[in-house]
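I've put the structures underneath this note.
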Structure P
Amino acid sequence: MGWFKMFGHWLMFAEGSGVVSTYLHPNLEGLIKKKIRTTYRCFFNQGTDAPPPGNFTLSATDLPYNNYLNRPLWLGENMVYAMTGRLPTTPKTRAGEPNMDSAQARYWSICHTGDGPENPDPGGAAYHKLGYGCLMDEEITVDENHDYVIVYSRPEDRPSNARPECGVTWQDFGPDSSQGFILRWMNIYPDHYMEEYSPTDDNIPWKSGGWSETGYDKLLVGVNTPGVMGPYQPIMHYHAPAEFEALGCPVDPAAVPEWSE
């Protein structure tokens with residue numbers, strides 16, 4: 001599984017539930033997707049076949065400059081996730097810089113959320129989610145090509161080489177084994193916009209990028225290999241801590257093993 005583009009806040013949760021239901025009942029995929037589309041049209045008068053402005057896509061916060069990718073992750077015991085990819089250049093803003101420089105994107109971040117141990121409605125609405133961690137562009141270690149390795153694990157499973165000195169950014173996965181990850185990519189014309197690789201509606205249109213759409217094309221970003229975003233699509237790797245430690249220090253992003261069970 002790769003990533004899903006967010007075309008609206010309600011739609012994100014509906015499609016997320018639909019993906020899980022489809023894994024449990026693959027023969028019902030068509031009906032599940034149709035129910036999502038018809039419900040969205042009925043209650044919100046929105047959809048790719050709705051009259052304007054209902055056929056215009058919406059980000060989670062209705063900001064046209066923000067593009068979001070999301071995906072679920074399930075972390076087993078004594079395992080780690082490593083995420084690799086290429087970080088777009090962004091202007092430095094955290095040290096009181098007097099000028100904002102041109103770059104490939106205005107802002108980039110990735111966050112992960114879970115239900116929490118005392119959540120009365122597991123898997124429920126957005127306001128029940130607990131934020132377990134975020135990383136913004138300036139907090140991520142990159143190499144000379146601007147490639148990164150981000151490792152997520154429980155503290156007791158943290159690989160010894162998951163540290164900045166080895167070219168790796170580490171973050172605590174949190175207590176929930178099942179979580180949702182959201183990547184935020186901000187484009188601002190003309191100085192902070194990378195036309196070729198950014199996850200905009202031009203590159204990932206609603207009709208082919210929305211999971212519930214009849215024309216959904218998973219090859220855009222929906223598989224765990226570089227798609228329309230090329231090297232800028234985050235790729236997930238899953239393995240035991242010892243397997244990651246075997247990469248040594250520094251860690252070459254290109255040498256991180258593929259997904260393994």
Structure Q
Amino acid sequence: MTHKNKISEVARVAVILGHPAHELRIYRFLEKYRPRIFVLTDGSGALGSSRVYNTIRIIDQTHSKASGIMGRYTDAEFYNIILDTDTLQIKKIIDEIVLDLEQHPVDLIIGDSLEGYNPTHDLCRYIINAVAKIYSSKTNKFIPNYDFALEGPPDECPPDIRNEAIWLNLNQEEFERKYHAALNYPEIKRDLEIAIKLHAEAPFKTECLRPVHDLKRFTGWETDKPFYETYGLDKVKSGKYADVISYERHLLPLARFCYDYAESVS
């Protein structure tokens with residue numbers, strides 16, 4: 001089945017990411033549309049070493065544009081925002097992104113998906129949904145909102161929205177540029193090699209951006225608990241973590257806040 005690209009060749013795009021390196025999943029899209037990019041955290045993880053400089057290099061390679069939010073928080077700082085359910089910080093992030101988009105108008109917004117794998121990814125999605133709704137209201141026009149898979153095959157798309165998704169099918173030259181860009185990103189090189197071994201090259205020659213319709217959808221997993229919660233529990237038991245980020249205690253209140261705040265100002 002073939003799918004049409006549903007956006008204009010000259011569309012202005014914002015890409016909002018929870019972590020640096022997520023942009024590699026849509027590298028060809030970056031080359032084609034040269035979006036304005038926001039990255040909430042520096043990707044420093046437990047080692048405390050920022051990887052934003054590698055994302056800046058990707059932005060330069062693709063002639064995309066860096067926003068004023070590029071690794072605003074360390075991973076530890078962002079986890080504390082989640083653990084503290086710090087709605088004031090979340091409001092500040094939403095307001096700053098919306099203001100930036102008013103100053104640098106866009107036609108659609110793209111970003112992390114809701115998968116239950118990492119709390120930063122999921123909170124980023126809640127923030128994106130709020131930004132899209134508020135910005136649509138301020139511009140008095142509907143601003144489409146898309147996500148893309150961060151875990152699993154990058155061509156993964158539910159059947160009911162396949163015809164609404166944006167699909168980019170990479171030729172071999174485009175794929176090679178994307179592949180080498182990822183290999184030159186040291187922090188993800190090993191993950192890339194594992195993913196290619198697991199799924200082969202074919203899925204990585206497709207970039208799929210999926211429409212997000214339901215802004216009040218707060219979960220994206222089929223298990224009793226999201227992966228990040230069960231993983232955190234194991235780390236607490238082993239003494240590596242002091243506390244667990246919980247969907248019910250931490251993420252759900254922030255998800256509701258993002259939705260309610262967007263409703264209140266739209």
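Values in this text are rule-based calculations from the coordinates and carry no lab data. Treat the numbers as computed from the prediction; the structure is a model and nothing was measured. Cβ atoms are built from the backbone, for glycine too; each structure is taken alone.
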Ranked by FRET efficiency 1/(1 + (r/R0)^6) of positions 10 and 186 (r between Cβ atoms, R0 = 25 Å, to 0.05), the structure on top of P, Q with the greatest value is P
The value -13500 for helix-only ellipticity at 222 nm (-39500 (n - 2.57) for each DSSP H run of 4 or more, over all residues; to 500), derived from one of P, Q, belongs to structure Q
When mean projected area of the Cα convex hull in nm², for residues 18-137 alone is calculated for structures P, Q, the one with the largest value is P
Output 0.40 (FRET efficiency 1/(1 + (r/R0)^6) of positions 26 and 66 (r between Cβ atoms, R0 = 30 Å, to 0.05), calculated) maps, among P, Q, to structure P
The value 2.1 for distance in nm of label points 7 Å out along Cα→Cβ at positions 50 and 82, derived from one of P, Q, belongs to structure Q
Calculated from one of P, Q, Rg and Dmax of the Cα atoms in Å reads 18.7, 57, and the structure in question is P
